[in-house]
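Given below, in the form of structure tokens, are the structures.
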Structure I
């Protein structure tokens with residue numbers, strides 16, 4: 001039922017330029033779906049719908065993030081939180097702004113560097129276990145390129 005409802009939501013927002021949850025709820029009910037505001041709200045969140053303005057009116061659209069969009073976001077999080085890095089053999093230690101280590105570590109993990117075996121984040125420090133010393137040097141170069149971009 002959920003898949004059918006969400007498919008119908010996509011159809012409706014494309015066809016009717018729906019701007020509020022109430023409008024969407026009404027259109028769904030007209031289409032035979034018995035929905036509550038909580039259900040519609042949850043569907044909007046799960047489907048990652050967003051509002052854009054067209055002709056002076058806000059309406060829902062399905063926003064599809066591309067791999068390039070996500071890559072830019074991860075790199076921005078990395079740049080925003082990064083302070084310094086150093087290595088101890090095959091361990092890469094990254095210092096971050098206080099409170100940012102987890103976000104930066106998640107961004108690094110999401111960039112899928114083959115050199116990294118795993119990472120651990122504290123409050124302002126990340127320790128990445130890297131496959132070898134050569135991989136550590138290579139990884140540090142890749143991370144410097146992101147910072148300098």
Structure II
């Protein structure tokens with residue numbers, strides 16, 4: 001449940017400009033997660049979220065972009081927890097996920113900043129990744145296979 005809640009938090013802060021813990025708690029509750037302010041505070045700490053200035057000058061939560069193993073492992077965990085299968089159509093990588101996890105997995109893939117992937121579009125259980133070339137699609141698929149196969 002915690003992993004799914006963390007994935008939902010990453011999805012929500014990627015989708016909305018969330019300024020406060022209360023706003024994040026309200027969004028989580030709208031999504032069906034019964035959370036307290038203390039739980040949200042702990043999740044923010046565990047996910048290493050930080051507040052950054054948005055384009056309009058207001059503060060919003062973002063995933064801290066430090067390139068360390070701990071942060072990267074959080075994205076890997078989201079990918080592993082949500083992934084079901086993948087296939088390619090030329091330079092489009094299609095990833096099937098557990099129902100409700102596509103946006104979180106897509107956000108994790110985007111946060112990993114792989115040079116092969118231009119961007120991801122997610123529905124409920126399907127992600128379409130625009131990849132630079134057919135060869136890069138094969139490279140991205142192999143990277144995902146390695147992540148899924150490693151412990």
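Readers should treat all values here as calculations from the given coordinates under stated rules, not as data from a laboratory. Everything numeric in this text was worked out from a predicted model, so none of it was measured. Cβ atoms are built from the backbone, for glycine too; each structure is taken alone.
Once FRET efficiency 1/(1 + (r/R0)^6) of positions 39 and 79 (r between Cβ atoms, R0 = 35 Å, to 0.05) is calculated for every structure in I, II, which label goes with the largest value?
Numbers: I: 0.35; II: 0.90.
Largest value of FRET efficiency 1/(1 + (r/R0)^6) of positions 39 and 79 (r between Cβ atoms, R0 = 35 Å, to 0.05): II.
Given that relative contact order in percent (Cα under 8 Å, 6 or more apart), derived from a single structure, equals 16, which label among I, II identifies that structure?
I
For which of the structures I, II does the calculation of distance in nm of label points 7 Å out along Cα→Cβ at positions 7 and 135 return 4.3? Don't skip to the end; give the middle numbers.
Numbers: I: 4.3; II: 3.3.
Going label by label, the one that fits is I.
Out of I, II, which structure matches 0.90 when FRET efficiency 1/(1 + (r/R0)^6) of positions 55 and 95 (r between Cβ atoms, R0 = 41 Å, to 0.05) is calculated?
II
For which of I, II does P(r) over Cα pairs in 10 Å bins from 0, in percent, calculated from the coordinates, equal 11, 40, 34, 13, 1?
Value 11, 40, 34, 13, 1 for P(r) over Cα pairs in 10 Å bins from 0, in percent corresponds to II out of I, II.
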